[in-house]
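Next up: the structures, one after another.
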Structure P
Amino acid sequence: MNTKNRIVYFIGLTSICLLIVSCGQENPVMPELSFEEKLQQRLIQAQPGDVINIPAGTHEITRSLSLNISGVTLAGTGIDESILSFKNQVQGAEGLLVSANDFVIRDLAIEDTIGDALKINQSNNVQILRVRTEWTNGPLSTNGAYGIYPVQSSNVLIDEAVAIGASDAGIYVGQSSRIIVRNSRAEYNVAGIEIENSTFADVHDNVATNNTGGILVFDLPNLPVQGGRNTRIYNNQIFANNTDNFAPEGNIVASVPAGTGLMIMANDNIEVFENNFEDNNSANVLIVSYLINEIPITDPNYDPFPEAIYLHNNQYTGGGESPDSEPLALLQAATGQALPDIIWDGMLAEGKTAADALCFSEAADTSFVSLDASNGFAKPVFDAAAHDCVLPRLTEISMSLSSQ
């Protein structure tokens, strides 16, 4: 047999052997998919009406999850039982990114993501129920920016949520409309709960404690949606928000003084009532113009002044004893007393009066100061007579969402 024939014979014999071996394996064993791979597959193949269950246990996820199919529910067995852990995440900017209408997520936790934990983008009819987001190593600037983060969305309900350790905001709703945040707890975030550039929001029956700032209501320039207004903040427990500010440098919340209970910046038509403010070391309530940041405004359509802010029937205990702000610290040193319960920077749009900016109907012993910030804090005013006025009550936000 010549060399050429030997090669042909060898190849043929090898093929026959491989065929015999493969025929002998009637059911070849395929590697089982990991939990992460199964979950990714379910999210990709989801259909409207699907309920994707997350069983009890800590499940390691190494890559961002995403969902863009409407009408899907993601359901665990409990806020401390079904845990998606991103501690070893190697890919992606979020934990879970959702762009889908009629979305429900409930009874689970998302931990230690590289970036935002749960981001909801451009979605309508969203329910976030009994969800916990947390960075488990404590408040660090390397933590993700946002815990629960709906943006450019509408009809958003956040109920019985927990947010811990975000380097920007634990519970944040931005550039959105028709929002309810209730029965939730925000702790050890820079901003506990933040409503930004949004309209028609109710924030009530929440606990905000151990954050840098408990609750923030901001309106910022250079965003696609502006004109934040019509937010009600009521029946919340806002106390001991004295954690040092750990936001990365350059973030707008990096300017929030540690020890701030409620901060309203450049928003209009805000009603604040029946809250309990206690032991927030800089200010229980701080109301300011965007100009306080001394950042140039390049957006010609932006209104930097807060107007129609109405406070009534709140309780104030302690606070203002060790302010984390140079102007506030100088004021405290000058008076030798804790700072007042309500602090307004005193800045007004041209042609507006003090009553246009702020009205309050509080107990007789509630203290107040206007900082005179537009004149270099030269002559603070402690007389609240100009703000002794009443504004129309805002309308309750209601939603017809299915119960879960």
Structure Q
Amino acid sequence: MSATRLPGTPRLLRALNDRAALELLLERGPLTRARLGELTGLSKVTASQLVERLEERGLVTRVGEQAGGRGPNAQLYAVRPGSAHVVGVDVGADRVVAACADITGAVIGRVEQSTRDTDDPVGVVHNAVVQVASSAQAQLSSVRRIVLGTPGLVDPTTGDITFAFNLPRWHAGLLGALRDDLHTPVVFENDVNLAAMAEAQSGAAQGVPDFVLVWVDAGVGLAIMLGGRLHHGSAGAAGEIGYLPVPGAPIPRDVSRRAKPAFQQLVGADAVRALADEHGYPGDTAAGAVRAAIADGAAGGPMLDELARRLALGVASTCVVLDPPLVVLAGEVGQAGGTALAERVQHEVAAITLVRPRVVPTGLTEEPILRGALHTALEAVRDEVFGSTVG
């Protein structure tokens, strides 16, 4: 009985080899054909054919020569940066920030726009995307994906926004309007979820498949990472920790009236500023007040202790359900609190529950939401581009 042949096997192997080579060039390039063959385990002939195929498709380019040895110098190859671009957008109540990256992950353009004087979200995003592509000298047609980080709920089924507390003009139907306007794949993702993606890639949660990120800023949010994947929940509401009913704050009965939810009342920026005032640390921002308390040494301890006690109510409630090994404190307040606040929260959580997660401050200092948006977009576009090299 003859062995059954799998149709398309040579084509599949070529595609797998191409993908492995492109990933190696991203991580360790530039490389010669010979070195690429060594790293992939391919013969010199097969590696040469692979490089030629990728060069013909515009994914790989020659970037120089490697001197040394007898005979002509070996050509060095790298992924061609302009083979595809992505745009990440961080949408806030008063401004949008957009960044453009090439397929290697290099950020080559950034723009910032105020949204105070407009009520047209499609126009705002359109202008930001066009301007950031122009600043990066990238053709809009080469932008393969746009990921927008937005506060509020994103429907896991439709991908559309269903509720954004401080963005009343951002509503269901906006996703389709943006896709029609830009003629490009557009994806919404919750902003705190994107911050967690960035934390997992290059922050305090690298190499940790299960963790939660608590975002403490003007608003309060939570991202849940399980097995290296974000958990969104059935309605996209997983992590809306601001609505957690906690002792010490009244519980609104109708969220549609835009009353501040309970946990938000205890640890949001307004509450932190009020707490700082009570302890003699007035400041323009909640983060500034926290930094002032830390700088005051032992005298600032009581304020930090009280803030940690409040934060621990939400962290503990989350951790007794999920039991993660790691909690990351992020956002302006979480970042400002640093290790001094994180250690206090860790101690308080251990005191009131049976779980003992490690609590650490964010490892990122600049624009984690934007970084998460770009990372999410790049992952998807590399899958598309690197996965379709064989015609």
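Every read-out reported here was derived from the displayed coordinates using simple, explicitly stated rules and does not represent laboratory data. Note that the structure is predicted; figures quoted are calculated from it, not measured. Cβ atoms are built from the backbone, for glycine too; each structure is taken alone.
Numbers at a glance
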quantity: Entry that produces 15 once relative contact order in percent (Cα under 8 Å, 6 or more apart) is calculated, selected from P, Q; calculated: Q
quantity: Which entry (P, Q) yields the derived value -3500 for helix-only ellipticity at 222 nm (-39500 (n - 2.57) for each DSSP H run of 4 or more, over all residues; to 500); calculated: P
quantity: Distance in nm of label points 7 Å out along Cα→Cβ at positions 164 and 252 from the coordinates reads 2.9; which among P, Q; calculated: P
quantity: Computed 0.05 for FRET efficiency 1/(1 + (r/R0)^6) of positions 76 and 180 (r between Cβ atoms, R0 = 25 Å, to 0.05) - originating structure among P, Q; calculated: Q
quantity: Source structure (of P, Q) for volume of the Cα convex hull per residue in Å³, computed value 202; calculated: Q
